[in-house]
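Please find the structures below.
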Structure I
Amino acid sequence: MMQRRVGALLAATLLTGAFFVATPALGSGDPVDKNYYVYVAAESEDTVHLVRFGPNGGEVLKTIGVGAFATEIEGPHGIRVSPDGRYWYVSIAHGLPYGSVFKYETGDDVSVNDVQAGLFPATMDISRSTGLLFVVNFNLHGDMEPSTVSVIDTVSMIEVARIEQGIMPHGSRTSPDGMFHYSVGMMDDSLYEIDVMNLKVARTLHLTANDDDGHHMSVVKPTWVQPHPTKPLLYVALQGADQIVEVSLQDWKITRRFHTQKGPYNLAVTADGKMLLATCKPNNSTAIWDLETGKELANVAASRRITHGVTVSPDNRFAFVTVEGVADDPGTVDVIDLQTFETRASIDVGKQASGIDFWKME
């Protein structure tokens, strides 16, 4: 593990400040009076980028090399900033054979520690009640069989538990109070709730959908879970059914459906609980709904092909969307104004931009 940490630290030192792209602020919304900072993973370049958007547009402040093997693409996928903003964590999918989670200090972006996880660790979240990090082990390596969620102590960076949970688990998110963890089994069409205190699966819900003719769909391929910030509700993206379902935590059943463009993938809900956002990966767009009325407010075209991740600023003003790109395209971060639903900036980052998380605004 020490060798991996040293390698990652050297890569970070060599690449810091090596990537700088600025774009003007576009669109007709209110003037931007703050600076907003996000961390973005570039899966096909083994880099993480610190991106700033503010009054002067958008720019890449820093490029940090991540991973352990300089000659191989290891695939940083999920990224999460700690609730106190002091650290960020990135999942590295490729390993021998298992992947890892690396911990960095924010701002200085110095590698602190790392820990081995399961097969192809992907999305992750941190419990506000315990500080434990939950990372789903997506497992692209073998037969379609149940995989796991790794539970990591973020202070010691030790894996304290590995919980069996569905086939190709994805979309890791914890409840606002940090007491429960939610994820989905992409290939078993199920939603899983883990009790954070006893580290066991508490409830499972089989997810369903109907096509336009009312026929039951046999495969819905859920990819993401997003809790509502103030209400006992979850939103689940059904990529294979072109739907998002609302699930009541009290009744543990589907209570509402949103019909989407092709392939909803990642979700976010604004901090005020008013808007739901979804990246529609094959449609190259981000859809936005009013959660009170259920009305789709906008479907914003991406600057390039294949939208992926989405995060929203705490003031509910801007959405930051990663766009993977294809072939020789760089990855991109599109900044969407949630007042006007216009793209205010597009900032190039490394190839196959994927995981994204908000750090701070000032």
Structure II
Amino acid sequence: MLKRTPLYDTHLGCGAKTVDFGGWDMPLHYGSQLDEHHAVRRGAGMFDVSHMLAVDMDGRGTSDFLRRLLANDVARLVTPGKALYACMLNEAGGVIDDLIVYRLAPERFRLVVNAGTADKDLGWMRAQGGAPRERRELSIIAVQGPEARAKVWSVRPQWKAQALPVFAAAEFGPVTVARTGYTGEDGFEIILPAADAPSLWNDLRSAGVAPCGLGARDTLRLEAGMNLYGKDMEETVSPLDAGLAWTVAMKDARAFIGRAALESKGQSRAFLGLKLAERGVMRSHMKVLTARGDGEVTSGTFSPTMNLSIALARLPLGSAPGEAVQVEMRGKPVPATVVKPPFVRNGRILA
């Protein structure tokens, strides 16, 4: 039996086509994946991401624990409400999960972890001496796009009371509103009691926010150059080889899990983007032929914004933007160009 979010019946009422996504019955689209993609780039769209898990940790010593658990440093979150993107590593330096951590008070934190790794993450945290509290009674709705914030405020004007900078969160009673997202557009991720999720969803829909499914979420995040766990990184992949060196804080002597392995092994691959020069769609695991040796596509798709195929890929060290390569597609080498992600941010084509 597939798991369902509290919005499942609401999705069916909106005409959703659902699929098995890591054991969850989730909306793939509500009619047109292309229209949903463009709604986020040009207006506002919303996603049910309640399959992801909010995890709370608090009490004396929580900050010190998270400084050891995560490769990024929560000490950077000086002001309550600030957020940080971080990787949780194993001792070999591989990525157990990537997550967002919010510092809501000096020793009170909320982490949002991926659905497919949630149980594994909780087990790892507990094995390291942590006491994570699962908040499965909460739902998460992401509202994204240039009109997203205005649409949210139109239906919940009380949330406009506090101006939120990017990558920050504010609490309004049992609701946490965070200015974060996974699309390359502005907007909010709203964590709220599950019982209140359908009414917010329906109010947003009435205000003109388009329901969007997993299909559009994937094309949007790839255009934004954002990694997907299980494709662009996993337990056998170092964040240094996944384009995430910027999330690894090693300027001081902080002893976080996986640090020794990262320092010992260093970076072995370059993580860059590709644009296909001909018709076709790049997909995961396709071989990339370069002058320095072979690489591999980790994520690929057709970009609705750019009207061509784009991909993220692990390439030989020394690969650089502007370099001409070939992608092996059905046994045929197809020309492509190496670029630096992101491809699209805030509606603008960058690559």
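Here, each number is a calculation from the coordinates, and none is a lab measurement. From a predicted model like this one, the values you see are computed outputs, not experimental measurements. Cβ atoms are built from the backbone, for glycine too; each structure is taken alone.
1.04 is what came out when Cα Rg over 2.2 N^0.38 Å, for residues 86-253 alone was calculated for one structure; which of I, II is it?
Value 1.04 for Cα Rg over 2.2 N^0.38 Å, for residues 86-253 alone corresponds to I out of I, II.
Going by distance in nm of label points 7 Å out along Cα→Cβ at positions 174 and 286, which of structures I, II comes out largest?
II
Comparing relative contact order in percent (Cα under 8 Å, 6 or more apart) across structures I, II, which is largest?
For this comparison of relative contact order in percent (Cα under 8 Å, 6 or more apart), the top structure is II.
semi-axes √(5λ) of the Cα gyration tensor in Å was computed and gave 31, 28, 17; which structure, I, II, did it come from?
Value 31, 28, 17 for semi-axes √(5λ) of the Cα gyration tensor in Å corresponds to II out of I, II.
Compare FRET efficiency 1/(1 + (r/R0)^6) of positions 246 and 342 (r between Cβ atoms, R0 = 25 Å, to 0.05) across structures I, II and report the one with the greatest value.
Going through I, II one by one, FRET efficiency 1/(1 + (r/R0)^6) of positions 246 and 342 (r between Cβ atoms, R0 = 25 Å, to 0.05) peaks for structure II.
Of the structures labelled I, II, which one yields 5.6 when distance in nm of label points 7 Å out along Cα→Cβ at positions 62 and 278 is computed from its coordinates?
Computing distance in nm of label points 7 Å out along Cα→Cβ at positions 62 and 278 on every structure in I, II gives 5.6 only for II.
Of structures I, II, which gives 12.2 when mean count of other Cβ atoms within 10 Å over residues 158-165 is computed from the coordinates?
Derived from the structure labelled II.
Of the structures labelled I, II, which one yields 20.6 when mean count of other Cβ atoms within 10 Å over residues 70-77 is computed from its coordinates?
II
Kindly point out which one of I, II the value -5500 was derived from, the read-out being helix-only ellipticity at 222 nm (-39500 (n - 2.57) for each DSSP H run of 4 or more, over all residues; to 500).
Source structure: II.
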